[in-house]
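K.L.:
Given below, in the form of structure tokens, are the structures.
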Structure I
Amino acid sequence: MVAQLVITRILIDGAILTAIVAPILLLALYINPRLALSDYPEDVKAVVPPRTKRERRQGMLLAIPLLLAVIAVPLYSTWSLKQQNGGMMPYWMAFLTILGVLQIPVLFDLIVLDILMFYTWTPRFVVIPGTEGMPGYKDYRPHLRAHLTKGNAMLVVASALLALIPTYLY
């Protein structure tokens, strides 16, 4: 019963978080792909000048709603789960719920946005002017490695820290 509650919360709230995050990321890429320059292939980054002060400021403005969503949705998810579970929220339950909710948009980003859209399709709006045809646009392996190593490690640490809030504060 508890496992079913956790899985349901992960799927529902992970989908909600994905529905918030994905359009913001796509809109940012459409407006100015250089806002995501740090996520671009190494060969592209090597020939493109660093982001301007204005672009860094735009990136920070973009990061604010993303950060709020990435914190608020998993915390809402654990709050809802705690209510559904009779006010009980052991740390492991909070941790797994938060990790699962965060993993859904990360997997969507990796599979749909990165591998299918960016590396397979490569629409014009994601190509930084002057880098057309560079081989990095078709090599998804470094990005996949980063997601599976550093990205997942960051998710585990963030989930472990966020899980303290529902366990001890509400």
Structure II
Amino acid sequence: MTIHFTWRITKYNPKYRDEKCIYLRDEWTSISEIGRITNNHVILTIQDYISTENRYVEAILDVMSCLDIQKLSIFGLEKWEDTLDTTNFSFLYNENMKSLYGQVTNGLWLEKDQISDLSRLILREKIWCKLKFDSKMYVHFGYDFYMFIGSEMMCEDTINNIEKSGLYVEDFISPIKEED
């Protein structure tokens, strides 16, 4: 099998992009903005942040379920800190996340529950990596809550459910190279 379908999945409504695909609205883009005034003079709360993060994690797990994939492999790993204990919002990192943070390596296979924690670490800008399962699926994250998923199948119901969750799904080839 091979990747036939690729999507950019974001919290950003594509109708607010210009002809060069640049997003024109001022929206929060990072966990570091919790407690700050963001778009439309609204304070980004922990609850709002976690709610958005949950939708991204569920999107990944839903595509995995559609493809009957139970685990993904890490490659292209980048890690920027030694510990999560001194980070801002350290109370948001549970023991499983802290343990996983200390164990991640290229080539490591992660089960679905670990994918959830790893995705949160990526979205919280503590690590970066690519995830894949052979040539059936990949997940890449870009800056500012951009996520790219490739799949061997269309997963139409799954894509519809992701959109119903409040995320936007666009046909889009990941700008991140697929090298191991």
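Please treat every number below as a calculation from the coordinates, not as lab data. Worth saying up front: this structure is predicted, and the values here are computed from it rather than measured. Cβ atoms are built from the backbone, for glycine too; each structure is taken alone.
K.L.:
For mean count of other Cβ atoms within 10 Å over residues 39-46, find whichever of I, II sits highest and give me its label. Kindly include the intermediate steps, with their values, before the conclusion.
P.N.:
Numbers: I: 15.5; II: 11.4.
Result for mean count of other Cβ atoms within 10 Å over residues 39-46 over I, II: largest is I.
K.L.:
Where does the value 1.04 come from, among I, II, when Rg/Rh (Cα atoms, Kirkwood Rh) is the thing being computed? Walk me through the intermediate numbers first.
P.N.:
Values: I: 1.04; II: 0.95.
Checking each candidate, the match is I.
K.L.:
Among the shown structures I, II, from which was the value -9000 of helix-only ellipticity at 222 nm (-39500 (n - 2.57) for each DSSP H run of 4 or more, over all residues; to 500) calculated?
P.N.:
On the way: I: -21000; II: -9000.
Corresponding structure: II.
K.L.:
In addition: Kindly point out which one of I, II the value 0.10 was derived from, the read-out being FRET efficiency 1/(1 + (r/R0)^6) of positions 31 and 95 (r between Cβ atoms, R0 = 25 Å, to 0.05). Could you put the intermediate results ahead of the total?
P.N.:
On the way: I: 0.10; II: 0.85.
Label of the source structure: I.
K.L.:
Any idea which of I, II comes out highest on distance in nm of label points 7 Å out along Cα→Cβ at positions 79 and 135?
P.N.:
On the way: I: 5.1; II: 3.1.
Once distance in nm of label points 7 Å out along Cα→Cβ at positions 79 and 135 is tallied for I, II, the winner is I.
K.L.:
Compute distance in nm of label points 7 Å out along Cα→Cβ at positions 23 and 143 for each of I, II and report the one that scores greatest.
P.N.:
Values: I: 2.2; II: 1.2.
Result for distance in nm of label points 7 Å out along Cα→Cβ at positions 23 and 143 over I, II: largest is I.
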